[in-house]
Structure I
Amino acid sequence: MILKVYQKYLIKEFLTTALKISFIFFVLGFIMGILEELNFFSEYDVNYYFPIYLVFLNVPSLLYEIFPFIFLLTSQFFFIKLLEKGELNVFKNNGLSNFKILKLTTLVSFILGLLIITIFYNFSAILKFKYLDIKKEFTKDNKYLATITENGLWIKDEIDEKINFINAKSFTLNTLNDVDILQLNNQFEFLKNIRSKSAQIEKNSWILNESQIIDKSNNVKDEKKLIFQSNFNYKEINNLFSNLSSLTIWNLFELKKSYNSINYSTTEIDYHVQKIIAYPVLITIITLMASILMLNINYKKPRVFLIIIGILLSVVIYYINFFFGTLGKNEKLPLLVSIWTPITILTMFSIIGMIRINEK
């Protein structure tokens, strides 16, 4: 497709505005991030560049989260520039309607949205994973590790000068099934092996059911109920796998496969994947809404007023998404409904706003 001169100009202006605003938010994110990292590493002896390195790893993930807001501001400032320079009237006098301009900007936004989820998201997820992996080494959590494989849930837990390696074949909301616990001392010498049919993990004091205990002398003892102390409970285990933003799209599908292998709920993963799929559409609708807003209000109002309008609109969109997202993750609504209902609502408002848009 060969672009016309006006299309090249509008696309260039839109992309330039988007890059400028993205850079501003990158700088803001960097400043906030460096303050946070300096505070975190104030008790550690690290090289001066180390916090800066970590901020660069984390900022792309932050940008991904606020891109919808960036596109909203981009649309506002893009139309402010066209209106202030009188270019919108020039385009209209040459037969270019407002609708055609909206069509072009929304198409560009949709294409950028596709590029963001296919390239930028995976890039930011890789950096986020590296960021979390490094930060983990500076927290006490490096003693308490958990992972899910095709062989079940694996936990390394250090408590009371003992090291426990725990494997569970399956994991429901607050119960581990077919549990095998290998307990060692600080010198990694064998102490005992505990095999249980199930473990109730609502609290840090686990209740092991129908257990068989094998000590280092190979003596076997059966216990119907056994109390086992751990640093973990079901909430803490769930939290370990809640930072899905550090996983690439293919990693998400691999993790879902692992969850299915131990009968663990995949709701969080499914919700995250659906959000990624809907991301280009959300960005497109936000661009459309912001553009219509600019064409329907008096552009001569102070820029601060227009920015405040944009911020308020972003807050409304955020809370609508948060409300329906919470219902979806709690399985009160089907995931598709929780993801696409806010987008549908925004689309309806945009369609209403497009009425007689060419007369503006």
Structure II
Amino acid sequence: MHRRTFLTGLAAAALAHAAAIPDRMKTYVDRGEISGVVTLVSKDGSVRHLEAVGWQDKEKQVPMKPGTIFQIMSMTKPVTTLGIQMLGEEGLLALTDPVEMHLPEFRGQRMASGTAPPRPITVRDLMTHTSGMPEMPPAGAGGAQLYRRMNLTLAEAVSLFSQMPLQFEPGSKWAYSNTGIATLGRIIEVLSGQPYEKFLDQRVFQPLGMKDTFFFPPPEKYDRIAAAYNYETGKLVNLGSAVYRKDARYPMPEGGLYSTAHDLAAFYQMMLNGGVYQGKRLLSKASVEVATKVHTANTAMNWGLGWSVSASPAQSLNLTSKGTFGHGGAFGTYGWVDPARNLIGVFLIQRFGGASVDPIRNVFVEMANSTE
């Protein structure tokens, strides 16, 4: 076969895979496993695929659109760690700093056993989920309802978190910690002199043109926000008006963002470009490289600074290249950057279900990675 004909055939096959994504996603909508989905694939700096399937609100029969706004939950975490790295490049902190240097309420922390830790937790510990801080807020003193009521300020919430005993010696293990990432958000507030959400809006969202990314939804955009669902006994159950977070005070640096596929693609493209997007540099190439390297190879997870990093053969089964970095969210959302393929993928749904959503996501990831 002539080489040009062979390459043309490969390109046609890749396009066929991309074209098949909406039909494949529609099967999950038709089976009632998800209400709808927005998928995006960008290759070599150009969006090759952006499709919406199903319903933004199933009960109201509002169709899903490419510009639908989603709660991206823990996909917020790499945005928070980006803010920390920005402050580091400005000389306002070092990643090796003890947290108590910037937040005095962390002085005198204790282990769950009642003993003092061998060393204080550091900013890097928070970024790599190796601090020993618990995953969730405390059960008492208002913390148990924090994610439902969103009624505390970031300063008030982190003050509560600082008094929680450490679950293990800092740096000795990996354990996912929402309270740790929230603490990074508070450090951003203290060192920047701005509310956490305002800092990110001015320093990240506006420069990247992320016009539909925010922590507290403005009323004029309510009609673009996807309904969120739980999956109970094989059926989708609408979570109702909680999606709007009316009267909320807590920005939730560990999972508070709303965004769109288009906006997220801009954020990921900036990372893929080594910290620059459309001529605007947000972060140095050196900082991007250190953020997306494996820092926790000897622990339970391969983790960078706020990013999950693919580094094992098992993680390549969905055709992900070694060195791919990304993050998911509690409502099934996921985004990743594959530097080896110069490829970005975004998968947006709104279904709470943890690992039960992974098979749907993984189907899209494999199809997206085969579109070249």
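Only the coordinates and a few stated rules stand behind these numbers; no lab work does. Computed from a prediction, not measured in an experiment: that's the story for all the values here. Cβ atoms are built from the backbone, for glycine too; each structure is taken alone.
One of I, II was used to compute percent of Cα pairs over 12 Å apart, for residues 119-174 alone, and the answer was 74. Which one was it?
Computed on structure I.
helix-only ellipticity at 222 nm (-39500 (n - 2.57) for each DSSP H run of 4 or more, over all residues; to 500) computed as -9000: which structure among I, II? Before the final figure, lay out the partial values.
Values: I: -20000; II: -9000.
Label of the source structure: II.
Given 1.11 as the derived value for Rg/Rh (Cα atoms, Kirkwood Rh), which of the supplied structures I, II does it correspond to?
The structure behind it is I.
Work out the source of 23 here, i.e. which of I, II gives that when relative contact order in percent (Cα under 8 Å, 6 or more apart) is computed.
Traced to structure II.
From which structure (I, II) was FRET efficiency 1/(1 + (r/R0)^6) of positions 111 and 199 (r between Cβ atoms, R0 = 35 Å, to 0.05) calculated, if the value obtained is 0.10?
Details: I: 0.10; II: 0.60.
Computing FRET efficiency 1/(1 + (r/R0)^6) of positions 111 and 199 (r between Cβ atoms, R0 = 35 Å, to 0.05) on every structure in I, II gives 0.10 only for I.
If mean count of other Cβ atoms within 10 Å over residues 159-166 comes out at 18.5 when worked out from the coordinates, which of I, II was used? Don't skip to the end; give the middle numbers.
Details: I: 15.0; II: 18.5.
The structure behind it is II.
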